[in-house]
Structure P
Amino acid sequence: MSKENLLSIFTFTLAMCLFLNSAQADAETFEYRHTAGARYRILSVVKQSVFINRELSHSAETLNRIAVEVTGVKDGKGQHKAIFQSSERITYDSQDKNIGELSVFSWMREYESVFERDKRGYLTIDHAYYMPVVRNVPVFPSKDLKVGEKWNADAHEVHDFRDSFGIEQPYKIPFRAFYEYVGEREWKGKNYPAFSVNYNIESRPSPVRGRLYPVRISGTFKQLVFWDRAAGQERAYNEEFRITFEMSNRMIIEFRGTAEAEFVESEEMNKEKLLAEITEEIKRQNIPEVSVREVEEGISISLDDIKFYADLDKMLPGEQEKLDRIANILKRYPERDIIVSGHTALAGTADERTTLSQQRARTVADYLLTKNVRTADRMVIRGYGAERPIADNKTEEGMRKNRRVEITILEN
């Protein structure tokens, strides 16, 4: 079982968006309010250690980017469309204790989801969706809540065990969540209304079809949620967790860690304007073998035929000068995250192409980090191999064009 598969077991933790209906001196009424067309992002970092049979296997950081749009409102219920993207970096490996902290995050997986939420927080979602992981958290009673008041409600988690255990359906783990309204708490220098969410999992589930399946699941989760009245949605949350899976083959897999997340409004990108600006600047500087185009995710700067030593991830002399000029352009848009993706021609095996394209993307991203283009948590690498050709791989010219690295300035 690979480390990437293990990390995919417990990658996403999504706390639901919170909205405040009214603020009174001695009590508050919490309920969801939805506005059609509203868009926001959730950015979270999960730091966790993975133990196999009670011994530390590895530690990692997972970076989650979640883009949410309220597509409609009916009878007070909001229809939501969301895209969940996950990337990770290994920070400790028991087989290589000197691995250290890798510089940038590597792409893991993307999910789409559609769901409806009512005013109290209960979700309606098709059983086929894997995200959000945590569902019906938080939910609120239909009454004012005073500081110190507590409530509880049933909820559940849903996990993707396809790669790890061969379980093909979303795997549901029920629990009961316990809440307490704790009053004002500080987050990054500001005070926000806050409440705690705590729950324990203790389950001996029935067998399911798969290579492996859990026979016992136990865990504890402690979360503090911060609420932004002015924005009308959750501002942030932090969490401590510990969960253990005892598997059908007697393997014991345990995850211990922390999570932190922020909710931010999405500012719409003027793609046409940005495309024109970057195209003009590349033309003005006469940067060779660089093209710009609009893509679904944002604006992509393609380093066409970027030159590496054959079958290696080391750039040839002269390529760094090109990157220096690209770095100065990227610095003009500091509010946007970026993805650096590698692409190859159709040569070698699929696995070899994917690995090489990812390594070359990392080389470019690492260099951009040295130029302070972005911090490591705002840059992700992805290797596509030969999956996205832009020319015919049957010709030398086409293969040359397909060997490229693209830097995409993201809208969300």
Structure Q
Amino acid sequence: MNPSDQQLLKDLARETLERYREINLLYRAAETIGASLDAQEVPRLLLAETERVIPSDRAVVLIGDAAPSDEWASEAPLISSVRATGRPDYNDAALCVPVRAGADVLGVVVLGRSIGGRANGRVFTAGDEKLLLGLASQAGVALERARLHEQETIRLRMEEELAIAHRIQLTLLPAHVPRIDGWDFAATYQAARHVGGDFYDFLDHRLGERRLGLVIADVTGKGVPAALMMAYSRAILRAEAMAGRSPLDVLANANRLIMQERQTRPFLSAFVAELDLDGGRLAYANAGHDAPLLISAGGRECRELEAPGVILGAFGDIGLESRDVALAAGDTVVMYTDGVTEARDPQGMLFGDERLAAAAVAGTLSGPADDVLGSIIDAVAAFTAGAEQADDLTIVVVRRLADSAGG
């Protein structure tokens, strides 16, 4: 074999050995660096693997905008350049490559050599750059995977906490509607998120006198802040109502207590009523809430139960007035929050008052309060099909049965 063929074989053997070395290095890096889900551990693993294959006197991994120590002051321009361009670079004293995740530069890894150091002053080569890039690439993948893992862990934890909050909030609502001879009730609550700011209540504090309290309210906002304010506001309204006060006094006293809260004062609309279960008279007051609908027997007439008043928590004097109405046999009252009328279709159009009234009247023709409730829910669902629920939705239906007439 002539000398040129021998040299060719040596070159091929050396190249094959280098390729094997690179493949083995990357395989090992994938098992160590690439398998880590700990963002704090990845830089340490990267330096450990680097130390095994590329001789250097010092090394550092700088993640994000971390500034190099004074020890690396002379390499600062090189580090800044690699961070800015996302391309590796080296000189006689240092080698710097980016740690990337796709197009994003997550950081850099820097190796340094000095005369008289353990690297014996050997300059960095293109081969060193290639090896370090391979290791940095595994580190970039690991850091991105660790970031996504952390986000998913946080998301799952938040979902679990919100699910718990949802279950807790549901315990603040009535477990079931009242079952009282001569009357029929139905109610629903649908939060736009896991938790919300709507609530309703049936207060049986005066059932001995055949009177039932009714409350529906809507705290401004959505989500967890609204839910916290909902719990606070519900406690105030419930305490005032359970003391046997009239609907007007319940709202007036609740407003006074809420106004005393200087740091976390909630704003909410509320409708409070007291129903005489024998005579059928409904006494009520309204603090800026959507006026309930009164639908006469057979759906012959539909009108709003209006009463002056502004939302709780806004002003000291909210201009309340008491009103009352007599419910005849077959009459239905529909209380609701603005999540019903302000529900939107995919084009952004509002469900509105007219659609609500039409759905409610159609439901009364069937008879039971559940049918009235179902008619409204179905109409809203059909209208908003494909659109995200933007606000909490609550409906309470009260219907006087035919056999309750005359007490």
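Nothing in this text is a laboratory measurement; each read-out follows from the coordinates by a stated rule. If you're wondering where the values come from, they're calculated on a predicted model, not measured in any experiment. Cβ atoms are built from the backbone, for glycine too; each structure is taken alone.
Consider the structures P, Q: one of them gives -13500 for helix-only ellipticity at 222 nm (-39500 (n - 2.57) for each DSSP H run of 4 or more, over all residues; to 500) as calculated from the coordinates. Say which.
Working: P: -5000; Q: -13500.
Going label by label, the one that fits is Q.
Taking 40, 27, 19 as the value of semi-axes √(5λ) of the Cα gyration tensor in Å derived from one of the structures shown (P, Q), identify that structure. Spell out each step's value before the answer.
On the way: P: 40, 27, 19; Q: 75, 23, 16.
Of the options listed, only P reproduces it.
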For FRET efficiency 1/(1 + (r/R0)^6) of positions 226 and 378 (r between Cβ atoms, R0 = 25 Å, to 0.05) computed as 0.45, the structure of P, Q it came from: Q
Winner on Rg/Rh (Cα atoms, Kirkwood Rh), for residues 282-353 alone once structures P, Q are ranked, highest first: Q
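Computing FRET efficiency 1/(1 + (r/R0)^6) of positions 298 and 322 (r between Cβ atoms, R0 = 25 Å, to 0.05) for each of P, Q, which one ends up highest? Mind dumping the intermediate values first?
On the way: P: 0.75; Q: 0.30.
Largest value of FRET efficiency 1/(1 + (r/R0)^6) of positions 298 and 322 (r between Cβ atoms, R0 = 25 Å, to 0.05): P.
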